[in-house]
Structure I
Amino acid sequence: MIAAGAVALVAITLLTWHNRYKWLHSSPDIDFAQYPIVGIDVSKHNGAIDFDSVAKNGVHFVIIKASEHTSFVDSKFKDNHRNATAAGLKVGAYHFFRKKFNGDEQARHFLATVGNLELQLPLVIDVEDASNDEVSDEVARQNLADMIGSLRKNGITPIFYTNGDGYRKYYKGRYDDLPLWLCSFSHPDSILDHGHVIQQYSHWGRMNGMTGDVDLNIFIGSEKDWETWLEKVKQ
């Protein structure tokens with residue numbers, strides 16, 4: 001009886017993890033006639049990228065990791081920027097916000113890393129708790145406010161990237177005036193009340209010109225909306 005119970009427990013545990021894996025790796029079915037503008041976001045972890053092949057896949061934009069905390073620079077940032085630009089993609093850059101580091105110093109590091117590189121999308125602050133520092137919410141919010149304030153003093157209105165938890169914890173009611181890039185595996189039509197302009201809808205895309213998984217994104221709007229938005233956010 002004990003052995004049978006142990007086997008049953010193992011089976012239930014495996015089934016639970018299997019279902020969790022399927023849920024974590026799920027993504028909504030996107031109507032690309034409704035949401036025709038497709039993008040990816042990348043970092044050094046994506047390895048060498050053939051951006052010409054990526055562009056031929058119908059990708060319109062790429063957001064590239066530039067920096068993190070107050071000194072880290074993604075080793076592939078400049079190569080990715082140069083090659084994506086040469087392939088004709090619209091290009092943006094993001095900074096992974098570290099909750100325990102001074103926000104003004106993070107902003108200055110981000111700006112120094114990007115320098116005078118040509119970008120078509122606003123700078124992005126990636127705000128999430130996963131793989132981040134253990135600090136109080138008060139400290140995290142203050143450092144975030146300082147970083148956003150510093151960027152604004154430099155004439156920059158950043159895009160705010162986060163997931164559902166971060167939306168409720170850091171964005172909603174505090175930075176509603178900033179463009180929102182939301183990570184959500186829900187169908188975009190079901191979460192339009194969040195007011196996001198870009199949705200990261202999958203972490204497990206596959207694409208010619210790249211090895212392994214890649215994050216997939218859509219712009220929430222038509223091609224005309226996209227062109228209008230790019231003009232609006234040009235800095």
Structure II
Amino acid sequence: MQKPLIVITGASSGIGEATAKVFAAQGYPLLLLARRIEKLKALNLPNTICAALDVTDRETFVKTIREAEEKFGEADALINNAGVMLLGTVSQQDPAEWQRMMDVNVTGVLNGIHAVLPKMVARQSGTIINISSVAGRKTFPNHVVYCGTKFAVHAISENLREEVASKNVRVITIAPGAVETELLGHTTDTAIKSGYESWKKDMGGVLSAESIAQTILFAYQQPQSVCIREIVLTATKQEP
């Protein structure tokens with residue numbers, strides 16, 4: 001029996017890439033979405049459609065998922081992973097960086113939800129997994145806008161879960177602490193980047209993307225009648 005379609009955004013690196021590999025190893029057909037399509041294709045995963053996408057483009061988001069569903073059937077899960085982290089102090093940061101975080105981390109998540117939710121509600125089955133952050137639960141220095149976007153992801157996810165629970169649709173929030181990914185590379189302030197790298201080193205290392213991917217798979221593979229509403233995970237030595 002063919003397994004259902006899994007849609008993963010931000011799949012060209014980090015958590016998204018690791019999650020794609022983990023789900024592919026379990027035999028799921030995949031729709032992988034990212035701006036860097038060459039990196040998606042380089043993964044060379046079976047039963048996989050790769051598509052270039054900026055998650056802020058709602059119409060293309062919907063169109064691309066519909067095209068994948070024509071081949072693999074309706075999407076059973078969306079893993080809303082695409083995100084950017086542009087750390088900075090609000091008094092000095094370029095407002096364009098604020099806007100980019102709001103667009104990708106909040107509007108991009110909503111666009112993904114919009115693309116899959118109506119069909120999930122109609123058939124009364126499906127799972128939306130939103131990748132947030134421990135920064136969606138507590139604040140950190142130089143994280144004002146980033147934390148704001150991740151607090152929004154937490155609120156959107158929980159309120160949506162309440163809205164669709166009676167329709168047998170699951171909404172799950174995964175909130176990692178510091179992870180070894182390209183995310184920090186988005187930050188343009190070199191002093192903040194250096195300080196963050198020192199923090200990671202001082203704690204003796206951070207989470208691997210594969211650990212997050214395995215956690216996502218675990219949450220998804222529970223019976224549809226079981227919704228793990230939220231998982232917060234960090235390196236054991238991460239204090240805040």
Structure III
Amino acid sequence: MPELPEAIFHNPPWHALRTRHRHFAQIHGNAWRYLRAVAPFAALASADETSLRDLHSLMEPGESVWIFGDNLPAAEGLAYDATLPTLQMVLPVDTPIPPPDHAVVPLSDPAEMVALTDIAFPGFFRPRTCEMGEYFGLRSGGQLVSMGGERLMLEGYSEISGVCTHPDHRGQGLAARVVSRLVRKHRAEGVVSWLHVVASNTHAIGLYESLGFQVARQVVLTRITASTAGISHPAK
């Protein structure tokens with residue numbers, strides 16, 4: 001199976017923001033983050049107080065971001081209020097995929113994508129998240145009922161994310177059809193399909209395993225929230 005190199009995948013937002021997603025980066029010293037309308041991820045050059053102070057300056061009062069890693073040092077004005085054990089999964093390049101499914105169509109309306117993803121994981125999918133890659137979906141009666149697309153983009157590796165189905169339409173295999181469409185796109189581009197899934201989400205893990213994805217490693221994401229007082233901000 002293809003590997004997800006530790007040098008890159010221990011902190012994929014750092015590498016995405018410095019390469020294929022450089023145009024989405026907001027930078028201060030040792031801290032990089034996605035524009036807040038794009039994604040709630042940030043990255044540090046190193047897990048030290050200097051980098052955390054730099055991150056602090058990029059955040060609005062009360063705002064939260066997610067970074068990869070835990071066991072961070074204390075930093076004034078920042079609180080670590082949640083951790084999220086997460087699996088990185090990868091699809092071996094020789095895994096068979098289903099034939100084209102012409103009912104899975106490209107998406108272009110950010111509002112309908114935000115509305116659907118907010119049911120499954122509020123706050124992660126934002127008005128400009130759809131600009132991170134391409135998104136596809138399935139409709140029923142004109143309504144978007146299942147979708148997925150690309151998020152963290154690395155050289156040779158494209159992350160599948162935003163995969164969700166409306167509760168009224170679950171159990172019909174719609175998400176699998178959307179993911180297969182994304183995998184077919186990646187095969188045509190010569191890149192490896194990979195994804196993150198919360199370690200406790202056994203249903204989603206089972207879906208991805210049924211499509212041939214394999215666990216590469218477990219990582220931990222930490223949610224960092226800025227104090228509501230005493231923060232100065234760089235120009236946006």
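FYI, it's all coordinate maths here, none of it is from the lab. From a predicted model like this one, the values you see are computed outputs, not experimental measurements.
Which of I, II, III yields 1.02 for Cα Rg over 2.2 N^0.38 Å, as computed?
III
Here semi-axes √(5λ) of the Cα gyration tensor in Å, for residues 129-184 alone was calculated and came to 22, 11, 8; which of the structures I, II, III was it taken from? Kindly include the intermediate steps, with their values, before the conclusion.
Values: I: 18, 15, 10; II: 24, 12, 7; III: 22, 11, 8.
Structure III accounts for this read-out.
Where does the value -6500 come from, among I, II, III, when helix-only ellipticity at 222 nm (-39500 (n - 2.57) for each DSSP H run of 4 or more, over all residues; to 500) is the thing being computed?
III
Taking -0.63, -0.68, -0.71, -0.95 as the value of log10 I(q)/I(0) by the Debye sum over Cα atoms at q = 0.15, 0.17, 0.18, 0.24 Å⁻¹, for residues 65-104 alone derived from one of the structures shown (I, II, III), identify that structure.
Derived from III, not from the others.
Taking relative contact order in percent (Cα under 8 Å, 6 or more apart) from the coordinates of each of I, II, III, which one would give 23?
I
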